[in-house]
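Enquirer: Following this line, the structures themselves.
None of the figures in this text is laboratory data; all of them are computed from the coordinates on show. Computed from a predicted model, the values in this text were never measured in an experiment. Cβ atoms are built from the backbone, for glycine too; each structure is taken alone.
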Structure P
Amino acid sequence: MIVQKPIPYSKIKSKLKKTDEIGILSCNACSRLCGIGGEKAMKEMQKKLEKDGFTVVDADLIGTPCNSALLKKSELKGNTNVVLACDAAVYNMKKLFPKNKIVQTGETLGIGVHNNGKNIHLVTKVR
């Protein structure tokens with residue numbers, strides 16, 4: 001699995017404009033296990049953004065957005081995408097949606113293992 005840590009919300013918010021039409025994309029695999037993605041994190045991000053006066057037009061939960069075939073099938077809305085996923089998903093978003101502003105919400109630390117649904121251990125760091 002890919003291990004990530006969250007980027008502070010203040011940094012994410014600073015990359016957005018009130019005129020942006022925001023689509024949130026969330027990973028339901030590694031990012032969910034790291035607490036960055038998944039349905040719960042996606043809904044929390046939507047609430048924070050809307051509370052701060054941003055317009056969220058879409059929220060899409062995708063199993064593994066690092067798989068470009070799955071990402072291609074999605075019908076993303078908005079001109080700005082807040083991505084609750086790893087660097088691979090962000091890369092795919094930039095390739096598939098080159099006209100959109102892509103805002104990353106997590107920093108990829110490396111590859112790790114998930115033990116018994118409780119602990120994540122980093123095995124290999126990103127260099």
Structure Q
Amino acid sequence: MKSEVRSDGAPSPIGPYSQGVDAGSVYCSGQIGADPQTGNLAEGVVAQTRRALTNLSGVLSASGLKLGDVVKTTVFMVDLGEFPLMNEEYAKHFSKPFPARSTVQVAALPKGARVEIDAVAVR
């Protein structure tokens with residue numbers, strides 16, 4: 001059994017996908033650093049990382065979960081040279097035991113974003 005997770009605390013999907021799917025665990029689609037109300041991107045990789053994690057938090061909250069319930073993330077970046085900046089901000093949003101994580105460099109992200117983060121959380 002699975003159900004869609006929707007939240008006003010994250011931007012609406014721009015394609016045929018859900019913000020999240022609850023299938024016992026919650027699978028969150030990637031979030032960029034866009035404001036849910038305006039759609040505008042935050043400036044710079046640090047602010048975009050913060051906003052992306054805030055957006056993920058909004059999706060998780062709609063399922064009764066929080067960032068502390070996240071067990072796995074994937075971080076997509078257009079420039080791994082910005083990894084230390086992203087990593088420093090990312091660390092402010094999680095505590096031990098930290099989620100497992102993969103970080104990859106990609107050619108481009110939606111809306112010209114610098115970073116996108118997806119997550120899996122468990123109850």
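Enquirer: Kindly point out which one of P, Q the value 13.4 was derived from, the read-out being mean count of other Cβ atoms within 10 Å over residues 48-55. Intermediate results must be reported in sequence, preceding the final value.
Expert: On the way: P: 13.4; Q: 24.2.
Checking each candidate, the match is P.
Enquirer: Say we calculate distance in nm of label points 7 Å out along Cα→Cβ at positions 32 and 88 for every structure; which of P, Q gives the highest result? Each step should come with its number before you reach the end.
Expert: Numbers: P: 1.6; Q: 2.5.
The maximum falls on structure Q.
Enquirer: Thinking only about percent of Cα pairs over 24 Å apart, which of P, Q has the largest value?
Expert: On the way: P: 23; Q: 19.
Comparing P, Q, the top value of percent of Cα pairs over 24 Å apart belongs to P.
Enquirer: Sticking with this one: Distance in nm of label points 7 Å out along Cα→Cβ at positions 24 and 96 computed as 1.9: which structure among P, Q?
Expert: On the way: P: 1.9; Q: 3.0.
Derived from P, not from the others.
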